[in-house]
Structure I
Amino acid sequence: VLAAMKNAVDECGAGSGGSRNIGGTNHYHVALEAELAALHGKEDAVLFTSGYLANEGALSVLAGRIDDCAVFSDQLNHASIIDGLRHSGAEKFIYRHNDCAHLEKLLSGVDRQRPKLVVTESVHSMRGDIAPLAEIADIAKRYGAVTFV
């Protein structure tokens, strides 16, 4: 690890740097994205500069590009999730925090053929409580929804 760190400093220098959106994309970003894509057997991958931007970017595109997508979001989801869903323009249904019965009630009221996305955190960042992921995923599957954690 120390040798790799020294090689990186020798090649790139050291300094305060900046995030990708400030400093631009370099060959290390491109190489890492290619390695991640290959690792997962995918065509390509993208790195975000923060978890916030990963949630916002992924959800705004996933929910926004699927025609007539209905999104079901836990009421205590992180602001990054809320922002991503707001930017998507998709119709949103908010279920009570970790309330699987309420989630199921909302899902049952939407046309079965309509694309659906259920969004939750695994460990809710504001309170530290754990979502009942297995139950959420089972309910989502019963109603033909994709689960995003």
Structure II
Amino acid sequence: MEGKVTSNSVTESAVINAPLSSIWPLLRLTEFEKFYTGILKTEVFPSPDEAERKTIRWTFDEGYTLDVQEEAYSNIKHSMSFNIVKCDPWGLPYTSVLSVIRLYHISSGSHQGKTFVQWSGHYSSDASAEVVLDGHVKRREALVDLAKAVEK
């Protein structure tokens, strides 16, 4: 029996022992392979229509690809978002997911000078409990990888 979905949103977070200025440049879709250990290759596919967004393809070490498109990128808010638009060879088991990553400079307390990173995902209503659970796992893995990349 398939698990019951109680929420189609996931949020994972971490305090990373690095300044925001060293993390933020990695949060471009073309830069994820510099920290996300599962990504082997990044390709950029410009849209034939300049008004449309380009597609970024990530090739993973597990043998699949994800095509993603940036929705927003704010240097002021230190926030970015993207959609997964295609998965090969399996296809997507849901209609859509919007991922949002936000960085916050920690300005006081025992974590002063570090960065709070929040990574959320908002799945369409047809996403299964397994998909949502996997969203938690993948975001945790990515946050660990991000910390390793910048805490050197």
Structures I, II, by mean count of other Cβ atoms within 10 Å over residues 57-64: label with the highest value | I
Which of the displayed structures (I, II) returns the greatest value of FRET efficiency 1/(1 + (r/R0)^6) of positions 33 and 97 (r between Cβ atoms, R0 = 30 Å, to 0.05) on calculation?
-> II
Structures I, II compared on volume of the Cα convex hull per residue in Å³: the greatest is I
Which one of I, II has relative contact order in percent (Cα under 8 Å, 6 or more apart), as calculated from the coordinates, equal to 18?
-> I
For -14500 (helix-only ellipticity at 222 nm (-39500 (n - 2.57) for each DSSP H run of 4 or more, over all residues; to 500), calculated) the corresponding structure among I, II = I
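Just so you know, all these numbers are worked out from the coordinates, no wet-lab data involved. Since the structure is predicted, the reported quantities are computational estimates derived from the model, not experimental observations. Cβ atoms are built from the backbone, for glycine too; each structure is taken alone.
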